Structure I
């Protein structure tokens, strides 16, 4: 355990940030999974596109907040778009 006051504050801040980041990343993963299932499923094309667009939006927000890097966000979105185009 830290003895210096600022170090104690840093530990608390890091824990809060980690909690926030885990929640945001979990939400992103949920949306990506939904989009992948929609692509793999036999649903209507319009619904599948909506799921992919929603996932892309959440991926962008996650990258904006600094939870994932821009390149990682681009990779996620690219793979979703590729899978969507293969389906068509």
Structure II
């Protein structure tokens, strides 16, 4: 199994917790995996690839601007986390 961190809306988290409690498992990861397995099994036209689903702008075909933006978002996230951790001490 792999580890993944996701952000859920509060209402979705509460729903997922209720699903876990109702199943008697009380394990959010297992419950989410089961829901996703059921969804994938019921989806006859499951997407296998995202190839060809996006168009890159000619002005940034090497994705330099996009890479810089993602790097900036990551740096802000790390700074925010570090600030929260420092303030909790």
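Computing log10 I(q)/I(0) by the Debye sum over Cα atoms at q = 0.16 Å⁻¹ across structures I, II gives -0.65 for structure I. When helix-only ellipticity at 222 nm (-39500 (n - 2.57) for each DSSP H run of 4 or more, over all residues; to 500) is computed across structures I, II, the figure -30000 traces back to I. Starting from the value 3.0: which structure in I, II was distance in nm of label points 7 Å out along Cα→Cβ at positions 40 and 80 calculated from? Here the read-out was taken from II. Ranked by FRET efficiency 1/(1 + (r/R0)^6) of positions 8 and 32 (r between Cβ atoms, R0 = 41 Å, to 0.05), structures I, II are led by II, which has the greatest value.
Every number here is computed from the coordinates shown, using simple stated rules; none is lab data. The structure presented is a predicted model; accordingly, all values stated were derived computationally and were not measured. Cβ atoms are built from the backbone, for glycine too; each structure is taken alone.
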